[in-house]
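These notes open a run of structures that come right after.
Each reported figure results from applying straightforward, stated rules to the coordinates on display, with no laboratory input. Keep in mind the model is a prediction, meaning the values are calculated, not measured. Cβ atoms are built from the backbone, for glycine too; each structure is taken alone.
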Structure I
Amino acid sequence: MQTLVQTALLTLLFSTTFAADFPIAQAHVTAAPPRIDGILNDWTWSKAVPVSGFLQREPDEGAPASERTEVRILRDDDNLYLGFRCFDAQPEQIIATVMRRDGNLGDDDNVQVVLDTYNDRRGGFYFATNPLGARLDASLSSEGRTRNESWDCVWSCRAHIDSLGWTAEIAIPLDQLRYAVSENATWGINLARTIRRKNERAFLVPPPLAYGFSGHYRTSRLGTLTSLGRLEERPRLEITPYAQAGTTRDFEALDTDAQYKLDSGIDLKYGVTPAMTLDLSWRTDFAQVEADQEQVNLTRFSLFLPEKRDFFLEGAGIFSFGERVQRSGGGSRPPTLLFYSRRIGLEEGHALPVFGGGKLTGRSGPFEIGVLNITTEAIQFRDEETEDRYVNEAGLLFAEDDPLLEQATIVDTVDFDFVDTTRVRQTNFSVVRLRRDILSRSSIGLIAVNRDPGGETDYNRSLGLDADFSLLDAALNIRGFAARTFSPNHQGREDAGHFAVDYRCGAFESNASYLDVGEDFNPEVGFVPRDGIRRYRTTLRYRPLHNTAWIRRYSIGPEFTYLTDLDNQLQTRDFGFSAYVNLETGDWLGLRLRQRFEDLDESFEIHEAIDIPDGEHNLTAYSLNFFSDEGRRLSSDGSIEVGDFWTGERFRFSTNGTIKVNSRFSLSADYEFNSVTLPEGDFKTNALSNRFLYTFSTDLFLRGLVQWNSKREVVGINALCNWRYRPGSDLFLVYSQAWDTDGGGQLNRLLQCKLTYFWKH
């Protein structure tokens, strides 16, 4: 009897519950593919069994959708086709404002597709479109908790508004997906529709509310797509060469004259198997990548910036190792990562030319595999440095390490500006990642990272083991890692460890984690916000639907962080409590209290010539936050924060506003202002980012960005015109320029034209 009870408990704990009543969708295999024009009038659509019966996730959880939706699914030898009929009793009120590729379709009426091509509920692919036929896609991993929204699939879509509502046709090439060879393939699937004016989101399989605001990406609860027929292995080759011409001028380089550039390169993608892809790149170029948004950094630690380069984004999920990005009070906490791809090709703010590289990613049976190797070219650049110099009675300057300093009579100290030259050698980066599926939806894995600049004493290596357990039908997630770095001449601890537990039950969501980082843990190709620490963190959120006349839901709960050094001496204690209300209008209002204790072991410069002294600091701050419904023509959000700031006080104001003039043209602005009052000195900072976007069609747009950061004393302009003249093939026109607002004049200027051509066999 005891054995039976134990067996039952283990089965409950370690099995994935694929509910028998989850919907089943059937695909129809056809030899006559439909024409993708947004109108469901091809006779072949009538052969497919329509999928319907969508249920609301919000505002009325579990209730039938207020408008009927039918989806038909077809497959031929090359593509998977989905046809959506979205009935609407008031088609004149359909909201459609976004045309650009990968725009924010959450502002519009839209339909969504999640495909789990391995039918294991671990990951998959996400596609969405709106009544204008705009395309949005992403690759998903870790049951959809991790997503790569910059992943771009070469797929087709058209949409049409009519008297019954609107329709959409989607064609997804099978060679753009990864799947297992099967005689009679079965995939996981979820379908969704958003009716924006009603703030209604309906699903074929509604994700539990405990999954939060990104629940539509989750793959742990899906329906089943059957009747796909035989999916066989077939070779896939994609070649994308590029040609580029332009001029650059860098006033911080060794040669400040204008440089005229005529260059070319090539990217190659080969499908080794339907589940494994080899990517090769020669003379990799990132000219079309948008500049990072300016941020004001008033902390002791480095900013965490997202990866935007296509080569590193493709298959990025497999290389993830470390903490997940956690949100806190409307912002995100920088995670501890063993591999952070932005460390490749960037050195002290300077871009390094990438000679070339290769990447192998995919699956083989229960194994997920990722291998990356890339080489950056040698480069020299000029650095302007400032150091203290000591002045004697005769007015002579002495450096701190000058042996004559002890004999001199010092009368003053001055800032001494000089120009230095930084030389970066050709460097090879390599990453090997292996992850094995265990149990039903869990995994264990390892990673090895190597940075080799060619010197016997300059190498840096990292090795890590991790595990991720998804239990109780994904309500419970347990994960952790252990890692170590290897660098010459390091004497202290070079290891780190992490353990975290997430649990969701109904409207409750909780998290607890522990992080231990040695004082010499140094993954040079990773990201470590803080070393030499032990950190304990817990959060609790309660997010029920309220459904009153004016309140839809609310979110309330505390979070607590306790951080010590390796001798268990308290360094940071942080308590926060926040409460947010989601109105029926779609707007959010929030209040947040934060009480923090910091024991600084050393002073740091927070602003020019202003240092925060070491010692103990007790800080209390309050913030008011507002987020408007982004589906409106005019939307905005803002935050006001007041309270203690180190030895003084701070007032912080930030806001974002977007004006959608029409479906083609939009303007947005981000602004942050800080006013800091300290005994050591007062200062103010401003950061402003202005964007404009004009979309000529779903394949042609013009984007501009103008930025100003008073703390970095820089103004920058970045503009991009992108024409996708055929699927996968692009013409880019890029212009950027930056100025030093502190009298340094122009910093750099770039004008480039880049042409790519996509060919596949």
Structure II
Amino acid sequence: MKTFFSSLYLLISIYSFALDEYNIKLVSQSNNSLVVDFELTNYRIINANSSPISIYKKMAIKGGVPTLVKGEPELLKFTSNIQLPEKGISNLSILEAKYIQLENINIAPSKGNLYRNIDPNSIDYSEGIIYNKDADFPNKQVLLGIPYIQRDVRGQTINFIPFGFNPIKKTLKIYNKIRVKISFDTKSVGQNEFLFAKARSLSSEMQNNYQRRYLNYRNSRYNSLGQDGSMLIISPLEYFDELEPLISWKRKSGIEVELLDIATIGNNQSSIYNYVRSYYNQNPDFLYLLLVGDHNKVASYNAGSTGGWMSEIKWSDSKYGLVSNSNDWYPDIYVGRFSPSNSTDLNIMIQRNLEYEANPIISDYYKFAIGLGSNEGAGYGDDGEADWQHLRNIRTDLLNYGYQYVYEFYDGTHGGEDANGNPNSSIISSAVNNGVSLFNYTGHGDINTCITGNYSSLHINSATNNGKYPFVVSVACNNGTFTSGTCISEVWQRASNSGSPTGAIAAAGSSILMSWAPPMATQDEIVDILVESYSDNQMHSIGALFYSGQMKMLDDYPNSGKEVVETWVLFCDPTTLIRSDIPSDMNVSHINEVEVGISFFSIICDEDDAKVTLWNGDSLIGNSKVIDGQVDFIFDTINEIDTLDIVISAYNKLPYFGSLRTTDPIPNPLGNSYDILFGPNPLESDLQLSLIFELNNDQKVIFEIYNALGQKVYEQSNDLSAGYYGPNYTPLVLNLSKLNLKTGIYQLSTNINETNFVKQLFVP
């Protein structure tokens, strides 16, 4: 171990003007081990508040997470995740560690994880027993978290704490490089092992999430999904009729839906949880759960009480998503709730969803957002940020992504676009009514109010933002306390104006008092994913965005974050695709009419990953995604005259609704009882197509091939004598090897005496 020494003054001088930065990367991997590097390139040391006995310091590094253990030195950690084998344990060894050492420095003790009803500045620093020990704290700079199961990936968090603080000698080691080796022992019994290795279906959003989360991700047990997972809806029978339009749209847009009457399983948490877990084990595509009804109609989960003098029940919808038979808080499915008080409320919610997804307003409101925040929490929020600083950084991310304007509504006076003094409900209401697609709140709250600006349920009920619906993420106490009254998050759902929806497309609010730092990490991650900060982790369903944010928060705050996961309720249909830009048309091309006997069909679309469904009435023919500008369907032959419906949907796009008509067969132009036959179909790799037919007369025969756009890609003209053509007679072969044909459906047209005889050809 190599050691460098320097003075505190010199290091602060050097690094105070540098950007905070760290990096965790995979160096190498094998089947039974991997090597990971941690590098710290820049940092800052800042003053903490004074205590009666000393002046404390804190580390300030972007992305560094405080440990929040009361009385222990408040040092930062940095996290990442690895994918584990399905069984066994992991062992860690440090291969290399380099550090510098600072003298005469005293690190502040943590005040612990405080709820937002407590001002951190009102709590005195209190040194724990660690401050009486002449030894470096922590004694290990790298720790492995408890293994967990996220759906069907077994994972583990790596925690780098690149510091060693000796409170007696007042020295601080700062590790700028650590290299570790993690070895896998699959013969030993570990925690949270897979009980069975049942392969599940993998949606594109889950694939993106895994690739981002796990340094060493390998897809070894998943089947790829053409769609983005199925949804189970649990509802009272009285709401079934109202739900039908939503279910119809979801199916048309490529999401399989099953509707369950709560009465068939019983309205209590054990019955609901056990059913959902069983359903999860039996349905590998199951990814989304929508609960429909207030707490009295579909019960939330009582996860125990918080304890203390302000003890609260931890009402938890998210608990229903923890179904992988493991003892952890990482969600396996995404849970949302519609919370109507009656059928009228539910109709409003469904109408809003259908407008937002199937018939969105054409407006620039999608490029506007709100940041509403208190001026508290400095030095104690996530990344050491005050609430307003946290929201200003989010604002920068949104503007860099292409948002036109992000309102700054902050308590106090903070320059920029923030007006002097505190915001009020009038200016917040005006911004909401004008239209915003994202509303981030970070501050104090109660069941009916965002305390900053005194923006309440009353103002939401008076809103006139028809057609302009935000996603509301509230980091505040009790904004989601829906089990003992009507909370502000429910009001966002139920709001209407003259019988038409207003309010929000989704609202996330806590059912209990909320803590300071952990939920801010969720809010940050939601925005980071939304603005595509990670090229390999693009997700667009609101459920995936919210719960991916929760998982990042759990990585950073594994202890205090558990309660946040349990009690943060997502009020929305979790499959809803968020919008962040003015919706635009997709360029779609396909044939509109074809003779009966069709069994192949191709669609050209300029939006890769767009979901495409093909329907015959209420019967699903095909469900797939656009890849490389095209999607192909192969299905049972359709021998009836009918109309097939085509629905295509994609992120920030207007849905496409089209059709394909089947018609009577074209009369045989050959003038005999023989048909034109050809093969092989699908074509084989040599792309040689043999034709079989008979001519009664000498004829000029033109063979043409057209792609799905109707463009001619091949033509061959032959003057043929009467007779038989085929492998056992006069061979006639079309050589298509030089055409560089893409996979898809083509039309083979045989022209005889200016009459076309059309067949479908499939290129695999």
Structure III
Amino acid sequence: MKAGLVTFYHIHHYGALLQAAATERAVERFGWDCEIIDYFVNQDNALFKRPTGLGSAAHDAHTALHYQALSERYRRFEKFSRDHLRISDRRYGRFDELAEGPLPYDLILSGSDQIWNPKIFPDGRFDPVFFGTFSQKRRIAYAPSFGVPTIPEGMQAELKGYLDGFSHLSARETQGSAIIRDIAGKDAPVVLDPTLLLTADQWDSMADHPANYPKGGYILCYCINRPGALTPYLEWLHQETGLPVVQLCGIRQKVHPKAKQIMDAGPAEFLGLFQNAAYVVTNSFHGTVFSVQFHRPFFTTVSPAELSAPERSRTVSILSRLGLANRVIGKGDTAELLDPVDWEAAEAALTAARKDSLNYLQAALEDRPYAPEAPLSPQSFAPKLAERSRCTGCTACAAGCPHDAITMVRDKTGFDFPEVDLEKCVHCGRCTRLCPVLQERGPAAHLPAAFAAWNRDDAVRKDSTSGGAFTAIAEYVLEGGGVVYGAAMDGHQHLRHIPCFRKEDLWRLRGAKYVQSDLDGVFREIREVLKTRPVLFSGTPCQVDGLYRFLGCRPENLTTCDLVCHGVPSPGVWEDEARFIEGNKRRRLANVRFRNKVEGWKNSHFTAVYDDGTADSAPLFATGFGRAFGRALFLRQSCHDCQYTNLNRPGDFTLGDLWGLRPDEFPEQQHAGVSLLLVNTPHGSYLFDQLKLNCQPFPVERAVAGNPRLARPIGPAADRASFFASYAVEPFEEVRRQFFRLPSLPVRAAGKLLSPEAKAKLKAKLHR
């Protein structure tokens, strides 16, 4: 029996050739012959490129400079193909060439890699060859990838037609499996990348160790794009171990000033370099795979999109399956630099996963049903909580656990996340039911009513960030015998929610605090207070929603204010910044005003007050912390996909600044500050009529235009992952020096000259 394999194999890419070789050997272990169908399309290995612009010119200049090494690399790729791949005698350049004559195969196998990614091909559409439609023989698929999260508009029916012709379907990623299920209505198990089907011993037989290559005791860096967040880990590994850095060149950029660059490695030499490395840092999926195969301690990075949606990441997916997800940089739970890897447990998990994937392949080859095994993992016993990338830190799960099995633990990004004690957990599922992220939000009953508002007390208004609307609501609740909960700094510059019982103490709760507050124990405390007294709770929308989920209802004596939230900065970063300020000034901080109106509402100042009575004040965005906050450098990951950035608000009221006012609107009030007040519920509407506020109706559409966080979440800074990688391993002073500095002069000039619309377009392009 003979299988014809359609896959990427010809391009001089390490992963492409190695996955093709692995697929052939996996098929052959079941008694089949396997041959790659030599379909050569859109694959150019020429050392020099056709001139298309500055990019090709730079490529050719680099090639000319390193011609000897790169030509040797070319030779080694071609040799590996001859030695380790079985390729059809005939080369095919078009679909009709394959369809016109009989082919010597009993089935067609659509192999791994992104062969089902329409964006790869010149016309931006699927190539039917990689679906095997040129043959009437039975078709199976092993680990193909779509490479895109969704299928482009107008191509779903075409894809369904292709998929309907397969007797057995599988996918390399969870997202691909979901696409197949949605488009074709078929189950497609997620199987291992073919390179993981072979053992380390099998790969050893294909490895080569040239005499001029390092023999061991080095840090191997293999990057297929800019190193970004890898850089601090590479530098600190080098400093801590004293080992030299060897760079396997996937990019032209030198990743470390002392790196020995290797440009002539073919696939066999690639394997040898991984075998002999003491440590590996990489942003390549196959670099990660071979670190695992050869049990090399490693750190890896993924793209910002994968970091925000890890379920779509093939790297995070396989590492989670093997219990090695803590080797991904930027997740907050990244391992310490020199932490040992539990290779015994990882190998056991890999062996089980390999067995399951091979069982699928065997069933597909033999044309029989596949019954996946379901091995138990530690994750199988844990309750379902929100993914770290989506968790808001609202504490509803911890507060609601009847057995105190969940605690909030600070990770390396400085944020708190729920951690489950499995010995205490009774698997009641209450935490899952309470999580706002895991429960669908109902639609808004109606649009909120919007108002321009300001406090009648000039002293209160001056002490507030905008117009002092919060204080008016708080005073009403206190006058009714209630308690007000809001965020206040303690003596260590730690922000947490506290109760306030007197009007005289409301000053502690006033003003913006650009850091996520600590809610430990607060929800339970509020539940008890509500039994006897009214409560006002003010916080971010996710905190308000978390409180309601915890309570399981909307008590009549509970009033809530949510904030128009830019996103919550890391408490750890802020507290380090506070310690930096104290160390720099050699004085203790007594109080901090993130937005002080010493020069008016529209020119907010960051004011630090010290214990000796002195103070420093500067425009917020002229300070290092303010600049970094403004560009969303260290916000919680979930903020960039926030489900509350719309007019469907959880609170009775929404409070913010009324930005976007024209000079002729409330001209006498603008210097002192004007609040945006949204009234969202009937309860809020009733209270609104009782408030001692100056208010004017305002168009909701203009309120949204002036406050973009009422329409969409803010995108992450391009260097967010790099920041948190540095923050995890470097002294804060060094991190601050790197990331809090002024932007370059051209960037500052553009910031002053470009319109908000132009800035938005530029940011969108940079984030693609």
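Mean projected area of the Cα convex hull in nm², for residues 356-715 alone was computed and gave 26.0; which structure, I, II, III, did it come from? Spell out each step's value before the answer.
Numbers: I: 26.0; II: 23.4; III: 22.4.
Computed on structure I.
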Query raised in the report: A value of -5500 was derived for helix-only ellipticity at 222 nm (-39500 (n - 2.57) for each DSSP H run of 4 or more, over all residues; to 500); which structure in I, II, III was it taken from?
Result: II
**Report entry** distance in nm of label points 7 Å out along Cα→Cβ at positions 100 and 508 - highest-scoring structure of I, II, III
**Finding:** III
